[in-house]
Structure 1
Amino acid sequence: MIENIGIIVPTYNRHGTLARQLDWLKHIGIQDVVVADGTAQPFPDATRWRHWYRHYPGMSMTQRLKTAAEQIRAPIVTLCPDDDYLCPGGLVRAARLLMEDPGCASAQGRYISIENRRGSLRFGRLYDHAKSFSIDAATPAERLSTWMRSYMHSMYSLRRNDRMLAILRAFPSQVESFNLNELSFAFADAWYGRHFMFQDVLYMARDALVTFAPCPETQDLVRFQANFPERYSRWIQEFTEAFAYNAGAANAGEMKGLWEHAFAMYAEYETLEQRRPMGRLRAIVPPKVKRVLKKLRAVREPDSWIAQTDDFRQVRSHALRFI
């Protein structure tokens with residue numbers, strides 16, 4: 001089953017973590033990989049990984065994703081950041097479900113965090129609110145209503161190749177927004193069908209200390225919409241028109257209306273989160289202070305069963321080699 005999975009790895013200025021990522025993907029038996037590197041200088045080990053590595057200096061993230069996706073031949077595909085670990089057990093479970101159930105649009109499993117703290121690995125819980133997260137309502141509108149009331153991203157889920165292409169091809173090339181791109185995966189998955197999140201399998205270990213510099217492209221979407229209304233409106237217009245065409249929808253106007261309905265609920269959810277004590281605190285703390293606090297915070301251990309899995313042991317063993 002693992003041979004049916006393709007991985008797109010976007011990377012920029014992180015050749016150290018990319019070396020670890022490529023070694024890991026080879027270790028778990030992934031055969032169809034496209035690395036989309038936007039760094040000015042090529043990867044030092046590019047010759048060794050020439051069958052996977054593509055150098056696109058100066059190309060935007062959106063265009064790199066589109067270009068890489070066109071080269072994947074596996075029937076099931078996902079994205080993976082250069083510093084995270086996709087787990088083979090979770091990949092196989094999700095891929096098998098997608099291949100057996102036409103009504104399932106995307107699938108993933110449980111996440112944990114991984115941190116290198118002064119040469120010592122620490123693992124923690126991640127996305128605890130999504131422990132019972134699966135979307136199986138009958139219509140796209142109903143699925144989006146459930147999804148946006150307790151949002152969980154699906155950007156790194158497995159999905160069918162043709163649907164990944166339909167989503168990425170719809171991304172506007174002239175207006176970059178990482179968070180709009182992320183939200184569009186959930187929107188598209190809800191349009192296509194059900195989303196399933198396995199609760200008994202480890203799917204991904206994410207580097208918890210990676211941060212993005214604050215900029216319009218990575219602002220939370222409520223602020224992005226308020227601060228850059230023209231850019232937001234242009235992005236939505238272009239995406240919904242292109243996705244409606246790619247997905248075979250009859251009416252682009254209805255697609256845009258569905259997005260606006262979903263985003264209103266998403267904005268309500270985010271606003272409620274920001275009004276909570278921790279949300280208000282995060283809103284006033286400067287980014288540099290946030291990064292320091294993130295490194296100092298206490299880590300809640302993952303559920304005990306996760307540490308007993310073979311995937312967890314493999315991730316831990318592999319990560320220790322690259323400290």
Structure 2
Amino acid sequence: MKLKQSIIIALVLSIIGIVSWELYLRSQGLYPTIDDNEALWAMQRQRVEKATKNDILLIGSSRVLFDMQLNEWQEQIGIRPIQLASVGSSPLPIFHDLVNNTNYNGTIIIGVTPGLFFSTTFPEAQPWQWPQSKVDYYKKRTYAQISNHLLSLPLQQNLTFLSDDQGVDGIKLKELLGKIKIGNRAADPMPPFHEFGEIALDRNLKMKQITVTDTAYANSIKKVWMFFGKDAPAPDKKSTVEFFLKDLKIFKERGGNAILVRCPSSGALRAGENLGLPRKDFWDDLVKQADIKAYHFEDYDQIKNLTCPEWSHLSAKDAQYFTTEIVKIMKADGALSHFKTN
């Protein structure tokens with residue numbers, strides 16, 4: 001009898017604690033979000049196994065995630081792309097996986113963020129290790145991991161306290177403890193970083209509206225870009241281009257259609273890209289060597305003046321416009337000739 005009462009009391013206290021914590025977080029303006037983790041990426045990667053020549057894959061860095069909106073793609077061509085882009089990442093590891101570990105011979109849109117595409121082929125470097133870890137997870141994941149992720153999704157969609165956000169927006173114990181200043185403990189030199197996007201189950205990502213309306217919020221993200229750009233290593237154009245062209249040759253030989261896209265950037269970040277990775281030496285040369293369809297935002301009047309609120313990604317509204325226009329441009333140029341036209 002006492003054991004039964006103890007169990008009941010423990011359950012009641014647990015429920016009270018969970019509900020109280022959830023209500024507190026929501027009172028602070030927080031709300032449930034889906035974690036863009038390796039398991040979510042793997043769900044989309046699984047779809048490639050059954051993809052046909054009539055499908056489209058999107059790869060690249062966070063600019064492809066923010067700027068390529070799946071609804072607008074579907075409206076334009078009748079196909080909803082598979083979103084495989086990865087934040088802070090070179091597209092080369094994922095392209096390598098798709099070319100060498102699948103038989104896919106449809107269309108792959110490859111986002112070129114100069115500072116990441118041309119960064120490195122060193123396996124331990126962040127731009128390479130992050131996307132490669134997703135590929136490795138997909139190859140090695142167990143049925144238990146798959147089941148655990150599927151069961152977690154309804155909880156992630158309804159419970160704020162399960163958020164796995166990191167940095168200034170993190171609410172996990174590790175993140176909260178990291179915000180406590182104790183004695184002379186060295187502070188993290190990186191400026192506070194906000195999670196400024198919201199992702200859906202199919203990995204369609206949109207910028208939070210606060211990034212557009214709150215200048216201080218956007219400026220805090222700009223400081224992070226400046227922090228990373230200040231001591232960024234020199235690009236490794238030779239090894240990255242060679243690695244890409246080798247895989248591209250295989251993909252083209254089996255009938256694949258690869259398309260390069262340079263999404264918008266602006267402000268001081270764009271100035272830094274122009275200085276450190278000038279277009280004629282990097283983008284133009286890559287396009288010439290690859291000999292495939294390629295689209296740079298600066299070349300088209302309707303999209304060349306789009307401004308990124310935090311210099312690197314488009315607002316949700318502008319991303320929808322950009323996607324619609326860039327797909328129209330591709331269709332008019334014959335890059336998507338086998339898809340429907342409006």
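Bear in mind these aren't lab numbers, they're just calculated from the coordinates by the rules spelled out. Treat the numbers as computed from the prediction; the structure is a model and nothing was measured. Cβ atoms are built from the backbone, for glycine too; each structure is taken alone.
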Tell me which structure, out of 1, 2, gives 19.0 once mean count of other Cβ atoms within 10 Å over residues 19-26 is calculated.
1
Taking 17.4, 46 as the value of Rg and Dmax of the Cα atoms in Å, for residues 115-234 alone derived from one of the structures shown (1, 2), identify that structure.
2
Value 28 of percent of Cα pairs over 34 Å apart was derived from the coordinates of, among 1, 2, structure 2
Consider the structures 1, 2: one of them gives 20 for relative contact order in percent (Cα under 8 Å, 6 or more apart) as calculated from the coordinates. Say which.
1
